[in-house]
Structure P
Amino acid sequence: MVEPLRTATDISPATLERSIAAVRPEALYAERIDLLQVNLGRRCNSSCTHCHQSCSPSCTEAMDEPTLDAVSRIAREVRPALVDITGGSPELHPGLPALVSRLRSADLRTQVRTNLTALLEPEAEGVIDHLAGAGVQLLASLPALTAEGYACQRGDRLQTALSVLERLNDAGWARSDNLRLDLSVDSSGYGADCSECELTARYRAALTDDLGIHFNDLVLITTMPIGRFRAALERRGEYEAYLSGLAERFNPATVAGLSCRTAIEIAWDGTLSDCDFNLAAGLRTAEGEPAHISEFDTERLARRRIRFAPHCWACTAGAGSG
């Protein structure tokens, strides 16, 4: 039985590790690689208030051609259940179409994360058609259903985002079996106790019933206390309270399914992390584990020690994150 967490010291990574070990000791380690996540860089057409990577139009980090080639090779060797391409705005990376083509030619299921509006940028010209032709699934971020709520995170572009969703439907996403379109929503706009099921129903009513916009599923992601969101919490003097709130909601049922146990992240510079959140926090794989794509060892990484940090409480709180 896991003891409830009560003191300020309870939010430390060591306490989280003890809580996890009390439920399932093997969960401190990875067990396989089902998900290969690839972060192409931090450049984005937006500067969202909740962004854990603190991405913006001025960011210059971007994966180079040799690293893109190495990603393709490793993906073919590992053969994960999913290659998940993120950023920044991966749509703005000039190497995205070629990377997608190589992955799909190897019959690797591929997902691209999008904030929707980036697909209308000049650098993304032709990307929608290319991704549709390749049979790539999309995970589209739509943080709110009202103009006011959307603007709080991403500026006054809700109608633009909705028009892109309509265009994606027209191209076949959420309309055909090989073009899956899921939506992601972070909890900062809805509260940590919001039910994913209730939120999905709300989005279906507003998008599908009212506007005729279709999607497959919705994923509610707990907003991570890193990047811009952490900075905002610290300015308000709420960082410790936010972490404590997550720790108090530690759910033993989330431990077996922690995503870091079945995933590995490759960053734009080839470094390796347990997840995109650890990458954003500047945390690479644990000491003694392969730390760069040039050292990639599938067998070792599939059994590596997971590196936990304070933000990891978000993945064990309530129903978990994503």
Structure Q
Amino acid sequence: MRIDCHVHVLATTPGHGHLSGSLRRRPNVVFTRLRLGLPLFGSDEALERAFEDRLVRTVDGTPELDAAVGLAFDAVYAEDGRLDDANTHLYVTNGYAAELARRHPKVLFGASVHPYRPDALAELDRCVAAGAVLVKWLPLVQGMDPASERCLPFYEALAHHRVPLLCHTGGELSLPQRFPQYASPELLLPALRCGVTVIAAHCGTRSTPLGTDYLPTFVRMAKEHERLYGDTAALDNPSRSYAFPVLLGDAGVRRKVVHGSDWPIPSVPTLKAGAGTALRLLVTEGNGNWVRRDVLAKRAVGFDDDYFHRAADVLRLPEGRRIPAPAAAAVAHA
């Protein structure tokens, strides 16, 4: 299977999730809603349905992929395990993300479980039973310290279930971050020592030119730890595309990179694909479908078929999902 392992889900109704008022007013969120044709006014039910419809049409409209992982997003929890509602700006329940995966064949369930919550291990068990292919963390926003001893029981459970951890590394601009100290891939060493397969989202790249660059740290660790991978979520955007020559130019690192888009973060094809190709992708091919544009841009940069198939070997896929769907196979042979 050719899989995008990093696609976000939005939920705005009780029991499904929450989008804070301050986040709704952020310029990047308003722009994304306008660009995707999502309503700026009206009910939360209408917004949630519109986002689901756009997500499904986008993934279904990308014949180069067989599936995409739709990510839940857990709330913020304090050190003592209490829910921090005031600082939870984005929340997507595991139940809702699993429901989307059940309803839509090309969507896989990506869970999110904060390790500090009192029922973290029980919630992980529930997610595994529901078919979770990975667990997603964004420590800069959600507030977990991946190097903390408090995470060790959770890591042991992940290793037991053979569920990989997709953990944000490097800079972050899309969501309000309160914990910038949790950006380095080195914080994931305890997870690796527990036998967890880890995907370092964004490969530790910086999100602004003046941000701290953890790409060299990722490169070193990818060579040292067989279970450490990195994804290319948002890497075709100008602030992160400096990573492409590094990732593609080192055979030892290249085999540790999996495909991810970071949708609905806009895809802005890098000039490293060639100025003409970047302009064509921006104006015509994939226009309106950022998932497909991201695939085409990364092919133009130099990522091969192994890269697009690699996530299928890394994720915890349900047995029946390891065989490409007939429609995908037809595209491959067209």
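Throughout, read-outs are computed from the coordinates displayed, never taken from laboratory work. What you are looking at is a predicted structure, and each value in this text was computed from that prediction instead of being measured. Cβ atoms are built from the backbone, for glycine too; each structure is taken alone.
Observations on the structure shown:
- Which of P, Q leads on distance in nm of label points 7 Å out along Cα→Cβ at positions 97 and 185, largest value: P
- Ranked by relative contact order in percent (Cα under 8 Å, 6 or more apart), structures P, Q are topped by P, which has the highest value.
- When distance in nm of label points 7 Å out along Cα→Cβ at positions 49 and 257 is calculated for each of structures P, Q, structure Q gives the greatest result.
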